[in-house]
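Structures follow.
Derivation of every value follows stated rules applied to the coordinates shown; laboratory data play no part. Keep in mind that this is a model prediction, so the values were computed, not measured.
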Structure I
Amino acid sequence: MTPQTVFNRVPREEMNDRHRGSWDRSNELHGDTTFVEVLCNAPDA
């Protein structure tokens, strides 16, 4: 189950390589990729 969020989630396929790596590590560590998916709405921030 993934947490509910009011922010849009960016699919892994639309992320750049750097963020895909973060997504992969987050998924391996605890199975929750919400933070990375939401972060990618503003990747330069």
Structure II
Amino acid sequence: MPIHIYSEKTRVSLHYLAESSWDLAEQVSELEKWLLKNNQELPQEKK
């Protein structure tokens, strides 16, 4: 089951991760790698 990352405001898809994996450990690892590489693309914390 893939991880689907999308924009909260626009609901536009940003990325799919671990598309063919149902292994939770692999999914978490893929998400961690994506977050480290793409953290600047994430919205800033709401105040």
Structure III
Amino acid sequence: MRFYVDTSVWRDYFEDRRDNIRPLGEFAFRFLNHCAKSNFKRHAAG
């Protein structure tokens, strides 16, 4: 399976960004970690 990851997801992860409600960096980390463990291919957009 292949995922195309938008640049904002990478920024959320690397900068550990948050908005007023959600920990965006944590969501990005969980998603990328799941992809790595599942051996999915990741492609960055942008």
Of the structures labelled I, II, III, which one yields -15500 when helix-only ellipticity at 222 nm (-39500 (n - 2.57) for each DSSP H run of 4 or more, over all residues; to 500) is computed from its coordinates?
III
semi-axes √(5λ) of the Cα gyration tensor in Å from the coordinates reads 15, 14, 8; which among I, II, III:
I
Per relative contact order in percent (Cα under 8 Å, 6 or more apart), the highest-valued of structures I, II, III:
III
